[in-house]
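Please treat every number below as a calculation from the coordinates, not as lab data. Every value quoted in this text rests on a predicted model; they were computed, and no experiment measured them. Cβ atoms are built from the backbone, for glycine too; each structure is taken alone.
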Structure I
Amino acid sequence: MEFTYSIGLIGLATLIIGGVVLGIGSWFFDESSGWLGATLVAIVAIVGGFVASEFIVGWQAWEPVVDGLAIVPALAVGVTLAVVTALGVRLATREGYTNAVGH
């Protein structure tokens, strides 16, 4: 099995910018998770988008493609994983019910 990828610098920059935007968006969604939660969301979105675009062979032919990055699969998987991660971070960082009502 050969480990190769065809993404170029513009495709990689597009992927990174998309991940950062999703991370910042998650920070606005839940400020209590802080910069660490936003960073985690961004990293998960970037890695998920890269894997979907490059290693799921059946999805590589989907158009549009920007410098080797299949936009539709990368966007679908990146956004899905970002939402799941943001919800997980929100659940992990929220206070318990007793603390919320002041008991």
Structure II
Amino acid sequence: MPLTSTNAQQLALEFLIEEWTIPLDNREWFTVLDSRPVGESWYVVEIGVEGLPDKWVIQVYNTGECDPNYTFYSPIHGSDGYVDLTDFPELVAEVLVSERKAR
């Protein structure tokens, strides 16, 4: 079965959830922002946290595999503080803090 945008979105979201071991009660914070095909062999899927400018960009290949070398973008640097995360669940905030610091 060929890879569709919907399949690519689901695979990328599942990949990110597993990568960060996000529990069921925190998964609804993560949402697909965009999905677009690149040629015939893969999709680029952007995932974010509702209300924040941060996003993960994950490549999903037509084999159903996600590239483990995903990209994280944020206009907020790790040294800028984390006051924008006070209203989020602790684990979601920890994931974002970790990603922001790693950039």
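Determine which structure produced the value -0.47, -0.74, -0.88 for log10 I(q)/I(0) by the Debye sum over Cα atoms at q = 0.17, 0.23, 0.26 Å⁻¹, for residues 10-49 alone, calculated from the coordinates; the candidates are I, II.
The value was obtained from structure II.
Matching task: -22500 is the computed value of helix-only ellipticity at 222 nm (-39500 (n - 2.57) for each DSSP H run of 4 or more, over all residues; to 500). Pick the structure from I, II.
Structure of origin is I.
With relative contact order in percent (Cα under 8 Å, 6 or more apart) as the yardstick, tell me which of I, II scores highest. Walk me through the numbers before you get to the answer.
Working: I: 31; II: 22.
Biggest value here belongs to I.
Could you tell me which structure in I, II was used to calculate FRET efficiency 1/(1 + (r/R0)^6) of positions 42 and 58 (r between Cβ atoms, R0 = 30 Å, to 0.05) as 1.00? All intermediate terms of the calculation are to be shown ahead of the outcome.
Details: I: 0.70; II: 1.00.
Structure II accounts for this read-out.
So P(r) over Cα pairs in 10 Å bins from 0, in percent, computed for just one structure, reads 15, 48, 28, 8, 0; which one of I, II is that?
II
From I, II, which structure was mean count of other Cβ atoms within 10 Å over residues 18-25 = 19.4 calculated on?
Value 19.4 for mean count of other Cβ atoms within 10 Å over residues 18-25 corresponds to I out of I, II.
Identify which of structures I, II gives the largest calculated value of FRET efficiency 1/(1 + (r/R0)^6) of positions 34 and 66 (r between Cβ atoms, R0 = 35 Å, to 0.05).
II
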